[in-house]
Structure I
Amino acid sequence: MTRCLRRGLRECLNALRWRDAWAYCGWQDIRLRYRRSLLGPWWLTASMAVTIGVLGWLWSQIFQLPIAKYLPFFAIGLVVWTWFATQINDACTGFTQFEHIIKQTRLPYPTYVLRLGARNTLILAHNAVVVVGVLLLCGIGWHPVAWLSIVGLALVAMIAVLLSILVAITCTRYRDCPPLIASLLQIAFFLTPILWEPSALRAKAWMAEMNPLFHWIEVVRQPLLGEVPSGTHYLWTAASILSLGAAAVWLLGRQRDRIAYWL
């Protein structure tokens, strides 16, 4: 086990040294995807704005909440969730879509996952414009505590990358996993306080507290709403990073030499 951890850790550190390569490739992926498009990735931003506006109004009426209170909560949660879920879904083909590169060039395997992360983070930056617009529209100004959202976003990004490594290896070995993961993410969306607030569960609010996804989103959402995330949120997030990090590094070190043969 120790040998696998050392090999996996070495592979991850080597991937970080290739940051110029995967950052540039992520940027190029965006450029190629929206080549000859008038608005480019801003189409996604427009779609996100319409979705937040329509669903935000609808669910605020269903839950009988003031839209000025509900819309920022929903907008931040949906944008963060979309970024996270897209990263995990993309990781299902994180190695198979780069089969032609893997079979010809020796690069650290986390490089391909980080490339996906760079691409999805650029899209997140575009969607962040919608969040800023919603906050201003609902009268939520800038608070010094909002800087903590950057820390929270960095922590969630680490979780997304580590989980993506696990998903990419598993889905390369077992090709039936991508549809299963897509279904699990869809279920997780409704089980996580994105559309609904934990207070809606009343006496059963503890069920939301047992969902790690809730804590990951809250370390980003609460600072933007002018609140300091509780220590519980950070504790769950830190524990997730440590556990997923150990699992991802170990599995990568154990299966690194087999991945190319699974493609």
Structure II
Amino acid sequence: MKPTRTTGRLHFDDLSPQRFEDLSLAMIYRINHWTEIYHYGKTGADDGIDIYAEDELNNGKKRVWNIQCKRHKKFKKNQLEKVIDKIIAKNEKIPDILLLIVACDISKKNIEHFKDYAIENGINNARIWTSSVIESKLYAERHDLLFSFFGVNLNFKKRNKIASIRRNINLKQKMKKDFLKKSIKPQETLYQPYKKFNYSEVLIRSIDDTSYPEVEKDNLGISSWFKVEIYNFYYNGLEVILNLKKCIIDENWNWDVVEYDDTERKKKI
């Protein structure tokens, strides 16, 4: 079966019941240091137990887990009761923990009923993993299972981000090597950072530019190439000066830009 590719919610119902059990087993296997774990579901006669597991507490006490996997689109109250009834009827020993893993969402009311019904029948710790819980666990902790069962490759995106960061670091180091003077006076460049550069101006060109050195007369947007003054490095590249503007400042150091066509305010400068 081909993995299901999705950018929305995971489609657990696209998995076969056996594959849903395999997914559940893969998730269960990693949540604890099990002393024993068995997958009974594939044999058919599971007595209500798809996965049986045992772990050991710090005090040395052994806990028994019974895990049932159900790949249903809906799960009603009577179906929840049947899960518990079957385990009680088919098994001599009551589990310390009953975990039901389902491929759908279940209402809060029915989850509470499931837990109460389990307590009434001697199972004091009953839990449910709904589809929302499974999906959250997969996206947060199990990226390899996301890819194996659903074809969602988050590691690829992560590697792309890492590669992008490395490229930016390498580019910044290369720019510093090419642009900065070999001898820099910190006191001089503290308030005039542009003095540390070998060049006062640089030419910025679009990767799609084909007009340089000609001017695109019909282009009303940003030019595909233009000259700027270098000001300083910052965390993500170069700071440059595109153009200069005049401004007015009052006695309280409040300021405002004077636009090119504002002749009245220009007279006050």
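Where does the value 1.6 come from, among I, II, when distance in nm of label points 7 Å out along Cα→Cβ at positions 202 and 226 is the thing being computed? Walk me through the intermediate numbers first.
Working: I: 2.9; II: 1.6.
Of the structures listed, the value fits II.
Out of I, II, which has the highest value for distance in nm of label points 7 Å out along Cα→Cβ at positions 82 and 170? Please list the in-between numbers first.
Numbers: I: 2.6; II: 6.0.
The structure with the largest value is II.
I, II: which one has mean count of other Cβ atoms within 10 Å over residues 106-113, as calculated, at 21.6?
Numbers: I: 21.6; II: 13.2.
Label of the source structure: I.
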- request: Given a value of -11000 for helix-only ellipticity at 222 nm (-39500 (n - 2.57) for each DSSP H run of 4 or more, over all residues; to 500), point me to the structure among I, II it was derived from.
  value: II
- line: Working back from 0.00 (FRET efficiency 1/(1 + (r/R0)^6) of positions 50 and 194 (r between Cβ atoms, R0 = 35 Å, to 0.05), computed), options I, II, answer is structure II
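With relative contact order in percent (Cα under 8 Å, 6 or more apart) coming out at 11, pick the structure among I, II it was computed from. List each step's numbers first, then the result.
Numbers: I: 32; II: 11.
The read-out comes from structure II.
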statement: Taking Cα Rg over 2.2 N^0.38 Å for each of I, II, the highest value is that of structure II
message: On distance in nm of label points 7 Å out along Cα→Cβ at positions 114 and 154, which of the structures labelled I, II is highest?
response: II
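Each value in this text was obtained by applying a stated rule to the coordinates, not by laboratory testing. Since this is a predicted model, take the numbers as computed values, not measurements. Cβ atoms are built from the backbone, for glycine too; each structure is taken alone.
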